[in-house]
Every structure is written in C-alpha cells, then in structure tokens.
Structure 1
Amino acid sequence: MKKILLSFAIVLAFGLNSQAQNTDNPWYIGLSTTYVDFNAVERSVGDYFSDADWMGKHIPGMVRIGRNISPSFNASAVLATVELDIEKLNDIPLNQPITSDKFWKYGVQLEYKFANDYLLRENHWFDPYIYLGMNGSVIEETTYLSSSMGLGINFWFIENFGANFQGSYDYNWDFNDYFHYSLGLVVRFGKKKDMDGDGIKDSKDLCPEVFGLEEFDGCPDTDGDGIPDKDDLCPNEPGLPEFNGCPDSDGDGVPDKDDLCPDVPGLVEYQGCPDSDGDGVPDNIDRCPNEPGPASNNGCPLPVVIPVKVIPDFLWKDLEFNINSSTIKKDSYDELDEITEIMKKYPDANFTIHGYTDITGPADFNLKLSKERANSVKEYFTKKGINANRLEATGFGIKDPIAPNDTQEGRIQNRRVEIRIKK
C-alpha cells in the first residue's frame, strides 16, 4: 500500500513539474464499455484468462476526460458505472454480502505517455501509456477509497480520433481489490498551443519561439534566400544552398565568411585570394604580386647574384679613345654593347667604371682625363637604357698601374677603363 502511494506521489510530482514544457495542450474525451472482475485477484493467471468473471452491461459505461499537460503526461478524470452480477459476486469470499447490482467508480489518473518524442513520435498512431490513479469505488452506496495502476493504449485512426483500451489493478483500501477494463473510442479536441503565433502548432513547429513560415515548418528565413535561419550559417545575408546560406560575392567558390579576399575572385587553396604572378604566394601576402618570387622572400624575386667567375670578364683595357680626349672610338662600340647586354641580364647588379692613364703628361691632366673617360663610358651605357643609379664612374689618373710605364707596351696597358661588379 505504501509503495503504491509513494509511486503515485513521485509520478504526480514529476508530471505537474512538466507543465512548463513546450507542448500542445489538447483536451480529449473517451467513451467506453467497461468491466470489473472481483474474482480475478484470487485466481492464477492461467485460470483468470480461461474463466473470467467480467461484469458490466452499460454501453457506454465509462467517460474519461483529460488534458495533455506535457509531451510525456496526461491528467484525466474518470467516471464509470458497472452492473454487477450479484450471484457471481457473492460466490466470492467478500468482506460483506452484496445486495445491490450498482457499482460506480470516479477518480483521477496521471498517465505517462510513451509517444513523447523520446520513445515514440509524439503524433504516432500507436500511443501506449501507463497510469496511476486515485479513485472512489461506490458499492452498496458506500464509497471506498482505492488506488489503481494500469496500462492503456490509444490507436489513432486519424489525428484526433481513435480507439482506446485500459486495464488496471485497483487496490481497494476497505473492500476487495478488483481488475477494471474499458474499451471504446477517444477524441482529441481543443486549441493547439502556438507560442509564436505563426499558425503552426508548437508540436510541429521546429522554431516554436520565433514567428516563421509554414514552408519551413515554422522557422523564419530572415534574409529571404530560401534557407531557414536554423540551417543558415549567415541568416542576415542572402546566400547559396551549397554554402549553407552564406554568400560568395566574387563567385570563386569560397563563401565570404571564409574568403580572405571576398571582393576578388581567387583560389580555394588560398582561401579565396588570387595569385596573380603564379608563384604560389597569394596576393594578400605577396609583396610583389606581379613578379614571381619564392615564399621565403615574401613573393618577391631574389636579388641576382652574379657568380664570382664572371668578374674577370668585366675587366676591359682595350677601349679606344681619341688622343687626349674622352671621345670613344667607334671601334669600341661592339665591346661596350656586349657589356650593356650583360648589365641588362642582371638588372639588380650595380657596376663601377674606373678610368686610368699612364704617366705621360701632367698628373692633373691625366686625373681629369681619366674621370672624363669613365663618365663617357657611363653616358654610353645610360643611352643604351641602363639606369644611371646602377653605375658609379670615377677616374684615378696614373694610380694603380698594371704594367711598367717605362715601355710602350706597359703604358698602353695602363691607359684603361675597368668595368667591374660593385660588391
């Protein structure tokens, strides 16, 4: 007895606490034929099914009115009447003899539904439940307090109309216990709960707290891109289905939210940024986006390093000038043109142009002449397209001879212009 009351109290407390859950709250009413069996308690299970003493002739004999209070719980009131078979009933060792064939039962019951979106879909056609109840059983015009434990099943033919079966064991505190059964029809009715007022009942509304559209099961589409906000990663910007509702402004296949260069078509491997010079360094981090260069140098080309072995080839000592003049003879143009091509080949290299003379003549004159001849060579190169900033021209007169000045051959070698790579 105490266990029955404790179980009832626990389930009732949990059920009432569940009222705050978001659910529809339809009413329902059931009309059923109903039967009781006072003798079943005294029989074995096998005998019970083969020789039941069911009593009850009223059609309908029971009315059940209830309300859905949460996805998992219903609360209902029950009123039932049964016509007893006095002869059968008095054959049972009862607490007292029975003279009236009238039996009434009224009470309340709390039902736990299995179709609650946890075990079965809430709108499933097969809707079983278990229940606990507190009842008054009226026999011989005396009301006996009883508690019931039972199993019920709704079979919904359509959304709001179906068949119902209930069976319970009723523990009667001051009279014999009995089994109670009913079989009939049940109808659901009443206003459906629609928290956000969008016309879609909460049990079918995927976004029950936000006004939404029927085509998206009650969810909104704020940016109007055909993707409901619940599935839209960019709900405030119209986007594309393939990007979960996010836009791709530059059409490069990388959504704007992931695109480091959202306004310029780029490559997926560079998070939407282009690589204009094709050097493998995207433009957003390429300091020289129009010149191929390695990532180690931030996308800029490496300075050209001319091998040391090339340096000796830049020593020319047979350039010819008019006597005591800085005018270059035409016979030296071909050689200077070759040097010009080398300079163009290495655009990052700078050069020195040093002029020298032999010891013939005054030293001041020779120093001036060597400078003028070095500048003449520099001017030749600049006219051929070489940037003057790459050229450093100066003269040293009779300094640094490379051969003795006491012979004709030596003096010819010392009258020279040296063109070297500036280190």
Structure 2
Amino acid sequence: MKKNARSRVSNQGVGLQVEDLWGDELQVLIRQGLHALVVKVGLDGVQRMLEQERTVLCGPRYQHRRDRGARRGGHVKSSLPFGGRRISVLRPRVVNLEGQEVPLALWDELAASDTMSERAYEQMVVGVASRKYGRSLESLPQGVQESGTSRSSVSRLFVAATVRRLERLMNRDLSGLDIVTIYIDGLHFREHVVLVALGLDVEGQKHILGIREGATENEAACTGMLSDLVVRGLRPDRTRLFVLDGAKGLRRSVTNVFGDRALVQRCQFHKVRNVVNHLPEYMHPSVRATLRQAYKSDDWQRATRLLQNLARRLEDQWPSAASSVREGLEETLTVSRLKLPRTLGRSLSTTNPLESVNRQLRRIGHRAARWRGGKMILRWVTAGALEAESGFRRIKGAKYMATLVQRLRDKDAALSATLKAA
C-alpha cells in the first residue's frame, strides 16, 4: 500500500481512515502481512478483555467506591501459549483489600490451554527437528517477544504429549469393537523389543489394540499384553484368528490366554525368509517359488503335499532348512483350511498389514539419536502407531469379511457342542 493511499472502512456510518487506527504502526503491520495484523489485533483485543474483567472486579478507573472488594495492582510481565510458543503479555493485576491476588478467569483459561505441546507433537511427527522447531512457526509482529522454542523446551513438550497419548492408548476401551483377527509382531530397538497388536473388526477396519515393551518376544511380555486386552474389553470366549511370526513365546501366550478359541496363522512371509536363510543363495529362487506355490494354492491338502515334498528334497543336504519347512507347517496353512476368498486369504496369511505401522515407526524413530530406556521407546512407538492409524484403510478383501466371521462362529458352535457333550 502506498504511503499516501487513503483506505476507508465503514464504522457505524462514519467514514474512518484505516491509518487513523494505529497510524504508522498499521503500515508496518500491513507490510509484514495479514498474519502479523491479525496477531496484533488479537493481542490488543485480549488486553482489552482482561482490562474489562478487571473493571468489573474493581470498578471504573479513578472512581472511588466504598463497596468495592478489590483494587488495581498494576501490571506484571507474563506469557501465554500462542501458535506453538509462548508470547510475552502484560497481565493486569487485581488484589483484594487484604492484599491477596485475585485471579482473572479469562487469563486462567488462556493460560491453561495446552496448544504448545500439541503443536510441538505435530511438528515432530511430520518431520521437523526439535532444533529447527522455531523456524517452522509463523512469524510474529515486530516487538512481540517469544519463548519456549528452544530444543530442550520442544523436547519437553513432545514428551508431555506422547505420555498422554501412551496413557490413552494403554487404556482404550475395546468392549465396543468386534475384533475377529489380531496381528502381533515385534519391533526391535537395540536390546528392547516392542510388541504391537493390530486388530481387524468385522468390517475389515484396522485398529491399534495395544503395545508392550520387553527384552525379547518372550512369553511373559506377550501374555501380559493379551491379558491387558481382555481386561480392557476384548472377549476371551470368542474364536479369533491370530496372525503371528515364528516366535514360540507368542504362540504359547496366545494359547495361555485364549486356549481353544485361538486359530493361529503363522506368517508365510516370515516362514519363507526363515527357510531360505538356511540355504545357499543360489537355491533361494527355486525354494521361494515352491513355498509361494504352496501358499497360493486354494487346496490346503495339495499345499501340504508340496511343502512335505520340499522338506524331503532338502532333508539330506540341508536338514536345517527341511526342519524349518516342517516346523509349524499346519499353522502356515490355517487360512487355507478356512477356505476364504483368495484376496482376503492373502491379507490374513502374513503380518503385512502391520507394515504401515512399522513404516511410520521407522520414519519417526530414526530421528531419535539415542534411546534412553523403555519408556522413551514406548512413547515414540505410540507416536508412530497413532500416526499410522490415522491413515488406516480397510484391509484388502474386506468385502469378504462376513465369510471369515461365519467360519469363526462355526468354530464357536463346534466348541460349545464339544463342551456340552463332555
């Protein structure tokens, strides 16, 4: 805007030059942009509202009233959260006749708002480094002092935000979810392992059910996590499909908590990887092709024969690979025995639906220069898991979920009949 330009706005029908509002200060704000202008107007509005509240408590300025219960106490330099930082604001003081501070309701509400930690959390999750946090925020008008954007301050805010999210995740009520499939996988962070449980409901929608930290994928850690899911509302008297990797501790834990109500599908991707790791590289393509042919078969009996034949071919020269093929062979074909549509069957045969969670954890977690114990790991895992959950879509083959539900209910009916006969 040119210096001599005469912009006008209507003010109750009276022509008013915009320059008259603040004079030269307005010109500076306009050159800084609309954001600076809005911030300045907003801060001035807050100051007027605080002064109005003080007037209600103390009466009009310079008017002596015998019945007043408080008096003005000047101003004190303080700060309020704004736009992911704290900005300096002069707080009007009110004191009663005994000289004690009287709080201003508006100030208390503004000071209690926790916008800073939420803004810091969002910035960190999307990839802003803590040392560059201040640069990622919108600029402020000249003369407005800010604080709370240092690396240490941002780290404290991020910790506070992730602690709250971890607590909410660990206390989620699961009673309203009809979960029919549970994927469990372990993520390694040096000497720590974090177990993540992902649930699939009857509509094929994915849900983060829980996480648990431990030294290894051991039975105690997994049993604790599954028992906690039951406490939070997951019914143990319904048959469900559990998709696991090859960890024996996970398998025993599922049986300990859910017994005969658990159908276990061993992750076929993990099984292929485990088998070829026992073989020389030149054999990998042919063995992978045989395993995949078996796992893609719609006939579980044919698939069983293919796997048994493969184990016999490997027995003499590569006995470890043959043992790996035979180990858990039936559980790698659990989904095949359920005779589900192929698209849904592929989704339920591996722990790949957890890959979106793992991808977010790798993206977010690589920014931690040094892991300082299990609590820090859990907080970062929570951030990654919830970020992945915000983008969850229904599983591939979700339109066939009714078939899976019917197979599981048939299993429930068979178990109930067996118990009655006993």
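We did not get these values from a lab; they are worked out from the coordinates using the rules stated. In this text, all values refer to a predicted model and were calculated from it rather than measured experimentally. Cβ atoms are built from the backbone, for glycine too; each structure is taken alone.
Can you tell which of 1, 2 yields -15000 when helix-only ellipticity at 222 nm (-39500 (n - 2.57) for each DSSP H run of 4 or more, over all residues; to 500) is derived from it? Only structure 2 yields this read-out. When mean count of other Cβ atoms within 10 Å over residues 98-105 is calculated, the result is 11.0; to which of the structures 1, 2 does this value belong? The value was obtained from structure 2.
Suppose relative contact order in percent (Cα under 8 Å, 6 or more apart) works out to 9; of 1, 2, which structure was it derived from? Only one of 1, 2 returns 9 for relative contact order in percent (Cα under 8 Å, 6 or more apart), namely 1.
Taking FRET efficiency 1/(1 + (r/R0)^6) of positions 298 and 330 (r between Cβ atoms, R0 = 35 Å, to 0.05) as the criterion, the largest value within structures 1, 2 is that of 2.
Quick one: mean projected area of the Cα convex hull in nm², for residues 146-321 alone came out at 14.9 when computed from one of 1, 2, so which one is it? Going label by label, the one that fits is 2.
Starting from the value 1.2: which structure in 1, 2 was distance in nm of label points 7 Å out along Cα→Cβ at positions 274 and 290 calculated from? That value comes from structure 1. A value of 0.00 was computed for FRET efficiency 1/(1 + (r/R0)^6) of positions 162 and 386 (r between Cβ atoms, R0 = 41 Å, to 0.05); which of 1, 2 is the source structure? It must be structure 1, since only it matches.
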